[in-house]
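Colleague: Structures are listed in the sections that come next.
Here, each number is a calculation from the coordinates, and none is a lab measurement. Just so it is clear, the structure is predicted and the values come from calculations on it, not from any experiment. Cβ atoms are built from the backbone, for glycine too; each structure is taken alone.
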Structure 1
Amino acid sequence: MVQYPQIDRTFAALADPTRRGVVEHLGRGSATISELAEPFGISLTGMKKHVRRLEDAGIVTTEKVGRVRRCSLGPQRLEDVHEWIELYRRMLDERLDRFGELLERTTKGDPQ
């Protein structure tokens, strides 16, 4: 079986709804830990843990600016997952095309 450690980390990081919400928020622009924590009603410590998990997966980057930590989407974002999904989408498309060709050949032989 082929191993995809980076994709495994990405999916594990995105398995939590709070972290998916953080990614969605950061898709609109950078934010501080406080700004990210507020809509979820969680502590700064709790949000830092979520952000650290996203950072470990390469989805988010952080930068200390004065006394606050500013978060942004990482340069890699979700390209690795997109490429992985695209690979399987192409394989599925090819299978469906072959299935369509089989159906076409089968119905052409049918007098109805």
Structure 2
Amino acid sequence: MIETGNAGELGEARHGWFLGHFLSENDVLHSRDVEIKWAHHRAGERRDEWTEKPGVLSLSILVRGRFTLMFEDREVPLRREGDFAYWEGQDRHTWRCEEDSVIVTVRWPSVGK
């Protein structure tokens, strides 16, 4: 099976998430194993509330821009294309966007937590 499309367009209705448990079970992009997000963030955007997803692993990769992930014990600046951060779900985090950015985030498993 081969599926094609545009991650940005497919994820528009779900804050960038285009593959995962949240899609209809009849959708080829439905998965309980992994979820993937293609996110556009504008300079100055930020999330101030802490987020955690116990039992889930996450990986965010900078495609372009300048973006900082903030954890309780450190800040992780993503500056060069390909810079990434990997963390466990209990690691509470938030973020800020310094310039228009594109971030790909992968979480697994996709369990709706």
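Colleague: For structures 1, 2, which has the highest computed value of relative contact order in percent (Cα under 8 Å, 6 or more apart)?
Modeller: 2
Colleague: For distance in nm of label points 7 Å out along Cα→Cβ at positions 50 and 82, which of the structures 1, 2 scores highest?
Modeller: On the way: 1: 2.4; 2: 3.4.
Ranking 1, 2 on distance in nm of label points 7 Å out along Cα→Cβ at positions 50 and 82, first place is 2.
Colleague: A value of -1000 was derived for helix-only ellipticity at 222 nm (-39500 (n - 2.57) for each DSSP H run of 4 or more, over all residues; to 500); which structure in 1, 2 was it taken from?
Modeller: 2
Colleague: Check the numbers for distance in nm of label points 7 Å out along Cα→Cβ at positions 66 and 98 across 1, 2 and tell me which is largest.
Modeller: Comparing 1, 2 by distance in nm of label points 7 Å out along Cα→Cβ at positions 66 and 98, the maximum is at 1.
Colleague: With distance in nm of label points 7 Å out along Cα→Cβ at positions 74 and 90 as the yardstick, tell me which of 1, 2 scores highest. Intermediate results must be reported in sequence, preceding the final value.
Modeller: Working: 1: 2.4; 2: 1.8.
Between 1, 2, the highest calculated value is found for 1.
Colleague: Continuing with this model, one more query. Hey, Rg/Rh (Cα atoms, Kirkwood Rh) derived from one of 1, 2 reads 1.28; which structure?
Modeller: Considering all the candidates, the number was obtained from 1.
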